[in-house]
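J.: So, here come the structures, one by one.
FYI, it's all coordinate maths here, none of it is from the lab. Here the structure is a predicted model, which is why all the values come from computation and not from measurement. Cβ atoms are built from the backbone, for glycine too; each structure is taken alone.
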Structure I
Amino acid sequence: MQSKLTLRLDDELIKRAKDYSHESGKSLSQLVAEYFSLLTEDKKQEYNASNPVTRSLRGILSGTEISEEDYHTYLEEKHS
C-alpha cells in the first residue's frame, strides 16, 4: 500500500532535489523512498557499509591482485 506524504522544505532545496531527480532519471518519490530505506536498514548492513558512497565502492577491487599487505605497505610509505 502506498500513502501520500507532505514535506515542508526550503525552496532552494526543492529546486536542487528536482534537478537531481531529473538528472538521475528517478522521481522525487523514488529518491525519497530510497533514502528512507537507507536510513532504516538493518544495523548489520549498516556496519558493513555505513553510507552510500562506501556501499558503491564495495567489491571494486575484486579480481585484482592488490592485497591487504599492499595496503599496509602503502600506509607505511605514506606516513614515513
Structure II
Amino acid sequence: MKIKTIYEDLKPEYKTVLNKNAKQYSSAKRLKYTLMSKTMWQELTMGQVSSVATYCEIATYHLSASDIMYGSTLLND
C-alpha cells in the first residue's frame, strides 16, 4: 500500500490554487515539491505551514490550532 504525500492528500480546491501559484512564484513551486516529498503534516516547519496558508490563499484567521498542528481542514480524511 502506497503512503500518500501531503500534496496528494491536500483537498482539491487548495491543490488547484497552489498549482496556480507555483506557476507564478518559485517559492510556491519549492513548497509544492516539499509537500510532494513529505508524508506527515508534522514534518513541516512552521514557516512551511505559513507558506501553505499563503500559497493556498487561506486567511490565517480561518485556521484553528488543530489546522496548524495537524492540517485538519486542509487535508482529505
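J.: Any idea which of I, II comes out highest on mean count of other Cβ atoms within 10 Å over residues 17-24?
T.: II
J.: Another question, then. With distance in nm of label points 7 Å out along Cα→Cβ at positions 25 and 57 as the yardstick, tell me which of I, II scores highest.
T.: Max of distance in nm of label points 7 Å out along Cα→Cβ at positions 25 and 57: I.
J.: In addition: 19.1, 58 is what came out when Rg and Dmax of the Cα atoms in Å was calculated for one structure; which of I, II is it?
T.: I
J.: Quick check on the output: 2.1 is distance in nm of label points 7 Å out along Cα→Cβ at positions 9 and 65, derived from one of I, II. Which one produced it?
T.: The read-out comes from structure II.
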